[in-house]
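*Asks:* Below are structures written as structure tokens.
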Structure 1
């Protein structure tokens, strides 16, 4: 049997009507199965965006979550709170899926024990932070801009240093993005290794 005959045989099988169910029942069943799958998939994606999921492992709960609770993103004068996914998960579907796939590598680190103690986490903190800073730089701090924008800023109520830097960034440096100046705004900055 050659390749052409094999393909023709498969095509004939796929095109043959079923003796048990009509094509309409099969299409309708597939449509509803697709809706159920898509709903379940989206529900799972949203569940993994919840703060409770993010801090369900002690590596996050005992380190970066404690830092976050001391930050302006947790408690501030306006009462607006950003949670983990607001800063670390894009809103649009394509970038969100890409980020979720990348996050599976972080789960791998948890499962294999490379960050399962505070000491191991701290030893990898700089590497993890650099990955996140690079991701944010590459996206022009997209997640920051979901809540913050130059148009929405009032430089008159900012302290003098912040006001000057924001006005300078608006006017002169289109390549500069939020993460260039705001590393460590929510989480402690990792220690740089000492140069010898």
Structure 2
């Protein structure tokens, strides 16, 4: 299993050498994720965590919409530093967690867990099961889990790393023990280089 330090160094290198708008995952406005927030009627005081958030603009848009309890988790200190620098004074209103999504041990519970393109980097069954169990423990009963991964027609690698592709049913099987799927969307993401990456998005609700 790859050491956390090695993984962190890889992502620090990515965030040191590429500008945000040059990254394949760049979205000036994360419409799909914000759409789930709206469709699920997530309250403004809900506890929200963005797992693998990096320096994405999701947190900026949540703050713009008036959300008050936001946590951003990422493995790369460089990514979190870039996001904090961009937000300026607003960064102090956000909780920042430096952790590997595969090993994360939450100390609080959340109403809305968001993960766009972090989960699919977990390629061992042990890491996948640990993630699913962690989400089940960390999301409040009735709370929501939104996962976006590369689909079976999407890329097989990202930033030089192997990923695991997921269909709608694949995601359901990972999380079905304590979550019920309530929304599904297949998305074509246009990268800054005009390539199309197909994503599978599912929203789940914790049932018990």
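*Asks:* 1, 2: which one has percent of Cα pairs over 24 Å apart, as calculated, at 36? Kindly include the intermediate steps, with their values, before the conclusion.
*Replies:* On the way: 1: 58; 2: 36.
The read-out was computed on structure 2.
*Asks:* Out of 1, 2, choose the structure whose coordinates give Rg and Dmax of the Cα atoms in Å, for residues 81-168 alone equal to 14.7, 41 when calculated.
*Replies:* Numbers: 1: 16.6, 50; 2: 14.7, 41.
Label of the originating structure: 2.
*Asks:* Separate question: Given a computed value of -9000 for helix-only ellipticity at 222 nm (-39500 (n - 2.57) for each DSSP H run of 4 or more, over all residues; to 500), which structure among 1, 2 does it belong to?
*Replies:* Values: 1: -17500; 2: -9000.
The value was obtained from structure 2.
*Asks:* Identify which of structures 1, 2 gives the largest calculated value of mean count of other Cβ atoms within 10 Å over residues 33-40.
*Replies:* Details: 1: 10.0; 2: 16.8.
Sorting by mean count of other Cβ atoms within 10 Å over residues 33-40 in descending order puts 2 first.
*Asks:* Figure out for me which of the structures 1, 2 the number 1.1 belongs to, where distance in nm of label points 7 Å out along Cα→Cβ at positions 97 and 137 was derived from the coordinates. Before the final figure, lay out each step's value.
*Replies:* Numbers: 1: 2.8; 2: 1.1.
Computed on structure 2.
Read the figures in this text as sums done on the coordinates, not as results from a lab. Computed from a predicted structure; not experimentally measured. Cβ atoms are built from the backbone, for glycine too; each structure is taken alone.
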